[in-house]
1. Once distance in nm of label points 7 Å out along Cα→Cβ at positions 52 and 68 is calculated for all of P, Q, which comes out largest?
2. Where is relative contact order in percent (Cα under 8 Å, 6 or more apart) largest, in which of P, Q?
3. Tell me which structure, out of P, Q, gives 0.7 once distance in nm of label points 7 Å out along Cα→Cβ at positions 44 and 188 is calculated.
4. When mean count of other Cβ atoms within 10 Å over residues 36-43 is computed for each of P, Q, which one produces 22.4?
Structure P
Amino acid sequence: MKTCEYAGAPFEDARSHPWYDTPGPNGSRYYDLLESPAHIRSSMEDFKPWAHYPAIETFYALLERLNHKNSALESNDCAFDGPHANESAASDASLECSGRVMVLFRILTRNTDGTGVLWLKQELHHALGALDPDFVSGVVGTTLVPVRYLRLPEANDQQLGRELMISFWAWGNTEADTMRNLGRLLKNLTQALRQVVSSAHARG
């Protein structure tokens with residue numbers, strides 16, 4: 001399927017892991033999904049309005065796999081914008097939906113060595129590129145995002161590293177069609193991440 005390297009919004013300042021709750025009525029709250037996986041289905045506010053579509057269950061299952069005790073990876077943040085008028089030149093369809101999930105190595109020093117997250121990005125592109133070549137109603141983009149890993153020692157910039165932002169877009173001419181294409185995209189992404197996790201374990 002189609003992939004791209006996505007510039008995204010500028011990240012001039014390093015994000016943090018774990019990150020802090022955002023105050024206010026529309027603020028976001030950090031949940032450690034390794035410790036509390038039940039929050040995957042109970043606390044993802046962006047996804048709840050669309051939970052009657054199978055694609056959202058596919059995304060929840062993807063998060064469960066990423067944050068499973070046997071995974072080499074974990075997620076740090078995610079977001080979703082449901083079907084709305086398509087303003088993208090990437091598709092002629094009427095509607096678009098989009099989202100993201102931030103991914104990092106569970107062994108935090110692998111995110112700070114200068115090569116780990118770059119390898120993760122390259123492996124994901126390779127795995128996705130071999131999947132579902134006939135699918136043209138969605139795309140996955142990657143962005144390397146600077147992160148300060150607060151659980152690592154502060155001395156000598158040992159906290160500074162990166163994480164992988166995986167962005168995704170799906171298109172359709174009806175809401176149901178758009179969400180069906182999202183589900184197909186997320187199944188491909190799940191399969192690709194499964195391959196990446198296996199490679200990460202083999203890499204050590």
Structure Q
Amino acid sequence: MSVIRVRQHVNPLSSKYQSSAIAPDWTEIYDHPTQPLHLDIGCARGQFLIELAQAQPERNFLGVEIREPLVVRANADREALGLRNLHFLFCNINVSLANLLAPNTLDSATIQFPDPWFKKRHQKRRVAQPELIQTLSTQIRPGGYLFVQSDVLAIAEHLYTEINAHPAFQPSPDSNPWMNHNPLAIATEREQFTLSQDRPVYRAWFTRITA
């Protein structure tokens with residue numbers, strides 16, 4: 001079997017990724033489209049969501065990823081398992097999110113180990129831009145949550161600062177600013193690798209409040 005090589009990073013500001021994804025008919029995607037919906041931004045190969053969807057059949061899950069080959073592979077894995085509460089979508093979430101979901105559609109969302117883009121001139125490529133946080137503030141229902149984590153302190157601080165600056169999100173006291181455990185119980189592949197190296201993971205939980 002041939003090995004598909006996938007670039008570790010792609011430039012989200014490239015013209016290739018500036019077209020908004022078209023929202024599918026969610027009634028055709030999910031067996032029970034009215035179940036609570038969780039969004040994972042930057043889902044990579046989707047293993048985290050595949051495990052979560054199997055553990056929580058009473059919820060729906062949507063993974064979005066900018067590297068299309070990973071989405072194709074993730075959907076193939078989903079189909080092989082017959083999971084009808086899970087879907088993966090190829091898109092640039094910063095361009096597409098506002099058109100994909102209606103306000104108060106999301107029960108929760110996660111941004112986990114996003115691309116760091118360390119160089120100052122590249123920081124505008126980071127996923128947690130104010131416009132994305134604003135859209136999430138309208139699409140996550142009041143009482144829902146946004147959970148973020150990174151193994152890079154500077155990126156975790158950037159995530160925390162951007163989300164905390166929005167009046168619709170309130171950080172959990174347990175974050176303070178970092179949580180010492182993953183409240184979702186299931187770890188991403190990156191989290192598993194980081195912890196296996198005895199390196200820290202910086203996590204924060206925000207509740208969507210009425211602002």
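1. That would be structure P.
2. Largest one: structure P.
3. Working through the options, I get structure Q.
4. That value comes from structure Q.
Values quoted throughout were computed directly from the atomic coordinates according to the rules given, and no laboratory measurement underlies them. Everything quoted here is computed from the prediction, not taken from an experiment. Cβ atoms are built from the backbone, for glycine too; each structure is taken alone.
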